Structure 1
Amino acid sequence: MYFLDCILNFRRNFSIWRTHDKAEIDYLEETDGMLYANEFKWKDQKVRFRVSFLQSYPEHQTAVVSRQNFEGFLGV
């Protein structure tokens, strides 16, 4: 992803999100003031984003990256 960012001249900040009770978002990316929260799941399973995250950041986007769609996430 860093390579693509350099080519396309994008600046992104990324981190994880975790609460004191250990609830977390696997990958959080901020681009131009918008947060993109991603959960990574290799096996098929239902994913629910934490209510505390959704309430704190209601205008931002969430996605699940899985075996079926990871190539799109990586940009290949």
Structure 2
Amino acid sequence: MTGFMTAYAEQTDRGAYPAEDTALETHLATMKYLVRESAAAGIDTDWPARIQSLTERARNAGHTGTSYTSLIEVFRGRA
């Protein structure tokens, strides 16, 4: 686990977020599925829907083809 955390920390420090494992769009597709299926099962979707929204904001700000770490730009108010 520490390996990917170190890599993500380095990406954050550089301000560059290459999709070395999976692109943000792949994560977004999974999030949409999770939210939809959770709602259908009557499971609260508040938290996963919030993460989906953050991911959509990052994508809409041009962070397509980047790693999940690019969400830091949303947290920093740059997306």
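Bear in mind that the values in this text are calculations on the coordinates, not laboratory data. Since this is a predicted model, take the numbers as computed values, not measurements. Cβ atoms are built from the backbone, for glycine too; each structure is taken alone.
When mean count of other Cβ atoms within 10 Å over residues 19-26 is computed for each of 1, 2, the one that comes out at 11.2 is 1. Taking 41 as the value of relative contact order in percent (Cα under 8 Å, 6 or more apart) derived from one of the structures shown (1, 2), identify that structure. Of the structures listed, the value fits 2. For which of 1, 2 does log10 I(q)/I(0) by the Debye sum over Cα atoms at q = 0.19, 0.21 Å⁻¹, calculated from the coordinates, equal -0.80, -0.93? The structure behind it is 2.
Given a value of -19500 for helix-only ellipticity at 222 nm (-39500 (n - 2.57) for each DSSP H run of 4 or more, over all residues; to 500), calculated from one of 1, 2, which structure does it belong to?
2
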